[in-house]
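Below you'll find a set of structures to go through.
What follows draws every value from the coordinates through simple rules; no lab data is involved. What you are looking at is a predicted structure, and each value in this text was computed from that prediction instead of being measured. Cβ atoms are built from the backbone, for glycine too; each structure is taken alone.
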Structure 1
Amino acid sequence: MAGRREKKKKGGLKIVILLLIVIFVLIYIIASKVYTDYKKYDVALDPANTEMISVSIPAGSTTTSIAQILYDNGIIPDVKKFKMKSRLNGLDGTFQAGDYQFSPSMTTSEIMDLLQNGRKAEVSFTIPEGYTIKDTAEKLAEEGLIASPEEFYAACEEDWESVFWFLNGVTNEADPSGTVSAKANRLEGFLYPETYRVPVGAAAHDIVERMLSQFDAVFTPLWQEAGGTEGGTVNGLTVHEMVTLASLVERESKAATDRDKIASVIYNRLNIGMKLQIDATVLYALGEWKDRVYYSDLEVDSPYNTYAYAGLPVGPICSSGEASIEGALYPATTNYIYYVLKGDGSGEHNFAEDAATFEQYKAEYLNSL
């Protein structure tokens, strides 16, 4: 009898162990399926589609209504999965109303992060190096970021001196076309060329502030590293003069390797009292950028015309990038007083210390045309 009971006990234990194994296997299968399904909740609708779509989330929207809006706009693949992920992550009630830009390539997690941060829809614009205030205003108006160039000019006339140290004492002439007032044109050279992202509907004031702030972020450390202080000089030049010189380097340099050498030519001419005779200043005085300057163009009567007037022009002729600013702050040590564009299409210049060599390079360039 004892042996039979022992066999029954062992048989029962095996059944229990088998049931436990079956239960564990089922739990594992269920957990794996839940985990797999949960991962599916975070897939992008179309990973290859990076188009940005503007979406408005009204105040008081529930998770369900937000999910439906996103689905209707082609942002998410499934309303129920969005709701489930939100519930599992405890995010219900954390999403904020506002205007957003989403892409079908964004995962559900990325979308939910934006909705929690309440990030507004943004638009980007790029201001290339070498642009003037007039160029910038017209580009922003063409892209619909501002109502008109005049709106931008009005923002430039505001009291920015109280915000940005580098504008203290800066004055300028009206731009040669007469389009930009002297007060607005004092910002010429200080609106940093860059790609920006701003909220949809940003005012011209906000755009000007962003561009001046970026100039501050780039220029101020460089100025200070070169030994400059507020109200001080570097290489004998004030901030306004340095920004002016950098703008000449920006417009004259077609190759990155030439910037510090072109800057050295400008410094060398200033030091010996020789007129700068820079074509880019003539073009600014004419109010148009073109490939060639004719002898008749050199006769334009303008304080920007460095063929007619000695020294630096009265102000910058464009906005400069960081490389041109560095070239102006740290010119090469040379005896060059001339440069001529090479005729090989490289964008580089030949540099000369004397008029004879300059004439030789000039003839080579003319023969290449």
Structure 2
Amino acid sequence: MTVNRRVFLAGALLPRYLRAAPFDLVIRNGRVIDPSQRLDRILDVAIRGGRIAALGHNLGGAESIDASGKLVVPGLIDIHVHARDAELPPPAILATGVTTMVDAGSRGADNVDQLIGIARDAPNRMRILLNIGRLGNNPNRRGEFLDGLAPADVEKCRAAVERNRQWIIGIKARLSRGIAADHDLEVLRRARQVAAPLNIPLMIHIGDTVSPLPQILALLKPGDIVTHMYTPTQGILDKQGRILREVRAARHRGILFDFGNGRTEHWNWTVAESALAQGFAPDTISSDLDLAGHTEQVFDLPNVLSKFLLLGMPLNKVIACGTANAAKAFREFRTLGSLRPGAPADVAVLELAQGSFEFVDNFKNVRMGNEKLVARVVIAGGKRSP
């Protein structure tokens, strides 16, 4: 366990008159896990003016929360959700500890205004990856590009980003054969034509692509994101179950690999176990939550994170995938995913519940675990969520 001395001094060894200062809120006696500071220690977390004010002991505040026996972590960041459904409102996602979320491709240039309205009204921070397809990811219609490349309109997409740069932080391209058919590489090239001049990243959805993954990876740039990394079809493993050489090379040159739970053949336990055994863990763990996933397989981001505890990942590394690592994926999030004094006061108080819990992959294979993360208190921008 490593404790950053400067951070410790920010709270525990403050002069008495500062320690007695009326912080707005103090979260007391929790196990603070903040991978951005390599911090894992019983501490108080003090908040003032919507920001983290101090970490230490015996801090006083106008309001306090007793987090004894709980984990206190930076507000969770889910870089892959689908908030297009009015029935799955952002407040429901906030209640699970997710203080920042990214809608990954639900809408395109022709209908993004509806999604921006949801983001504008959200109680948590919501940003958007614009689908290169003009109508986005609509589960009620044919795949974006099965009928040709007309929906991949570079000029319309770029113009939509430029009009809404406050909200749109990247581009999404779904490349599976049921979505892009044999146009996958050209769809990716067009997405790159939008992203490159705007200096924003791409997120690509892989699995059952017509083109082999190495050809797809060759078109990516540092900072781009591969989601559904543990797909069993055209994924990161070769036929012998080994990590592809091109996949390791892509990570080495700065490509990020995201889990993306979802519901439809994006991952199974076998691929995840094999990759983890070969040292290829996710950079980020996301839920790919949609309305249906709210009640099956996915449920929420803490449930998805818990699957990796079952798979043997250490707790601090699992928390990093939903906080510090996720914050590094987008430059707009670089001040997030941390409990450093001065950072926005986004905090999740989680219980590491003990018991017998059922976890499911996308092929309805069930495994039982004895630990599960559950959100108990959520604070966004210094305000406690109801």
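Data overview
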| read-out | value |
| --- | --- |
| FRET efficiency 1/(1 + (r/R0)^6) of positions 115 and 275 (r between Cβ atoms, R0 = 41 Å, to 0.05) derived as 0.80 - corresponding label from 1, 2 | 2 |
| Mean projected area of the Cα convex hull in nm², for residues 179-330 alone - highest-scoring structure of 1, 2 | 1 |
| Entry that produces -0.41 once log10 I(q)/I(0) by the Debye sum over Cα atoms at q = 0.06 Å⁻¹ is calculated, selected from 1, 2 | 1 |
| Structure (1, 2) behind the derived value 18 of relative contact order in percent (Cα under 8 Å, 6 or more apart) | 2 |
| Value -6500, calculated as helix-only ellipticity at 222 nm (-39500 (n - 2.57) for each DSSP H run of 4 or more, over all residues; to 500), assigned to which of 1, 2 | 2 |
| Computed 23.4 for mean count of other Cβ atoms within 10 Å over residues 203-210 - originating structure among 1, 2 | 2 |
